[in-house]
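There are structures below to look over.
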Structure I
Amino acid sequence: MIDYQPLIDSWRDTALAAWAERLPGQLQRGMSLERYGDLPRWLRVLDALPDIPVTTTDMATSRVGAHTSPPLPAAEREHLRETLMGLHPWRKGPFDLFGVHIDTEWRSDWKWDRLVKDIAPLEGRRVLDVGCGNGYHCWRMTGAGAAEVIGIDPTPLFVVQFWALQRYLRQPDTWVLPLGIEAVPEKLQAFDSVFSMGVLYHRRSPMDHLIALRDCLRPGGQLVLETLVIEGSAGAVLVPEGRYARMGNVWFLPSCDTLLSWLRKVGFCHPRVISDAVTGTDEQRATDWMTFHSLAQFLDPDDRSRTIEGYPAPRRAVVLAETPGA
């Protein structure tokens, strides 16, 4: 069911030919049964998904989904739900498969709504989504008219979730690869738009990450960057000691002005903030599809404006910038 050969074949004799040559080995390492002990169990769930005739698919509404007519009987719907639960936790979404509402931890549709009106139109563009999770935003990009969307994420569970969804969504130009950005060839300059959402603060070197994103873009291409920020003037940066909101891998939280200066420093043009807001517990929360602790447990119970460690509560900004034109 997991087959990347059509993608590899489509990249030959294109700007992505060099990556196509490397991709088989990268895919093998990214989905290695030896490295990821839970992968066989997740693949069994993938194989157990029922065959359901698809009447319509929907990439352009909040609940990305697939539908059948007549509607799926209740018993079959419950079987599908129980099978998909085998890929818990589901973090990005929401989705609707034949009446099964996958109510994910994140209302990722809210993030999409905050940026879609301000970004360059995606019609006909080749798009890279870095740290895409199970591909929710990749499908929204497809629904917005992108010609090809490549998501990359090194977490095998999210990749298997993508393939579970793709079994029914069936979008031939939407892909999620089990890779981090380090796997993208240097100075590729092949994408019209590059998204990096919820990644920068996990990088030990934010400048190196911004440079890597820049080098994925063609001249005149657009970066869409979403990350944790703090309030403050130019030069302000929070470097948490220990954990931040119970996350152990948070390194740098800049102010918006600091982030804009970083983008200018590495060569981006016209960086600007299009959204800047505190993340609420209605946007990130525990659900039946993600039953572990979520944002409500990461905040100080006596002061919701602070994390449990005493830092400012999560605040996220969306920034746009372009590479210099050809």
Structure II
Amino acid sequence: MTTSQNPVRATAYWTTAREHGELRTEELQPPGPGEALVRALYSGISKGTEMVVHKGAVPPRVAEEMRAPHQEGQFPGPVKFGYLSVGIVEDGPEDWRGQRVFCLNPHQDRYVVPVTELTKIPDAVPSRRAVLTGTVETAVNALWEAGPRMGDRVAVVGAGLVGGMVATLLRTFPLARLQLVELDAGRKQFADTLGVDFTHPDDALADCDIVFHCSASQEGLERSLQLVGDEGDVIEMSWYANREVTLPLGEDFHARRLSIRASQVGVVARARRHRRTNADRLNLAVSLLEDPVFDVFLTGSSPFEELPEVVQNLAHGTLDALCHVIEYPDKE
């Protein structure tokens, strides 16, 4: 049952061409059975992936696999892309109305989706922090992929949004050692806030049981292969898009029988795929956000109408961010 049958006017961010985006308006039909109309409160910019889309660098070979759940259009553009949206249900099934929700939806002020695509946000999780749900989900999937064990020695290479998330979750595990490895010494304060040991790549300790690589750089992956112990695993979380990477596979990789495994959040990690759904994974992710330490990842905010300029500034490096938050006019 719905409360209105009139079309709703909505505004969304579109990447219209390489390195160009704009806000476009559209009309939404009222939600049908099992659907909800969501009014956005906040959305987050997933800098790494969204900059790839902004630059038109999605490889055609994997364009379908890399579609966001509610994406419209095709790469390189015009395309409506994004997946870190928090809002409130304005219309739809009675038990959903007024509920705060997370959705893997692009940057849009109002949208209609099936309620099965919504994740209810616990009362203890602030709406602004909840934009991180999708990134926590990525980190959860990587931990399921890697399966860290008690007493393990673990390194996370790359102290960006994804690497920081992985380290944040791992800090509660009974590990023998956890190091966050990063070239930028300015990230030490960030690591200190997380309660994680920070180290420069040259000083990182080797013989790790698991190394999570999150730097999206050839040099970071090379160092990850050096840090992991014999027959150990490097969990590759970086997306290089259309960049080519060259590795010295005749060195550590071959001689010490190492493994590189990709972790990509599009499907549940194989170790849990038969017992967990995507919805289960999202519910776990949003529940973890009750910990206020995650606020350190929210490094700035801008109003929705400035989103095209914000994306340009992130792409040009004039705006630095882990997760930049977009605020909608009717935010809480």
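No lab work stands behind these numbers, since they all come straight from the coordinates. Every value quoted in this text rests on a predicted model; they were computed, and no experiment measured them. Cβ atoms are built from the backbone, for glycine too; each structure is taken alone.
Where does the value -6500 come from, among I, II, when helix-only ellipticity at 222 nm (-39500 (n - 2.57) for each DSSP H run of 4 or more, over all residues; to 500) is the thing being computed?
The structure behind it is II.
Going by FRET efficiency 1/(1 + (r/R0)^6) of positions 48 and 104 (r between Cβ atoms, R0 = 25 Å, to 0.05), which of structures I, II comes out largest?
The maximum falls on structure II.
One of I, II was used to calculate Cα extents along the principal axes in Å, giving 66, 39, 37; which?
The correct label is II.
Using relative contact order in percent (Cα under 8 Å, 6 or more apart), single out the structure from I, II with the greatest value.
Looking at the calculated values, the largest one is II.
Can you tell which of I, II yields 13.4, 39 when Rg and Dmax of the Cα atoms in Å, for residues 64-143 alone is derived from it?
Going through each structure in turn, the value belongs to II.
Looking at mean count of other Cβ atoms within 10 Å over residues 80-87, point out which structure of I, II has the largest value.
Details: I: 17.1; II: 27.0.
Biggest value here belongs to II.
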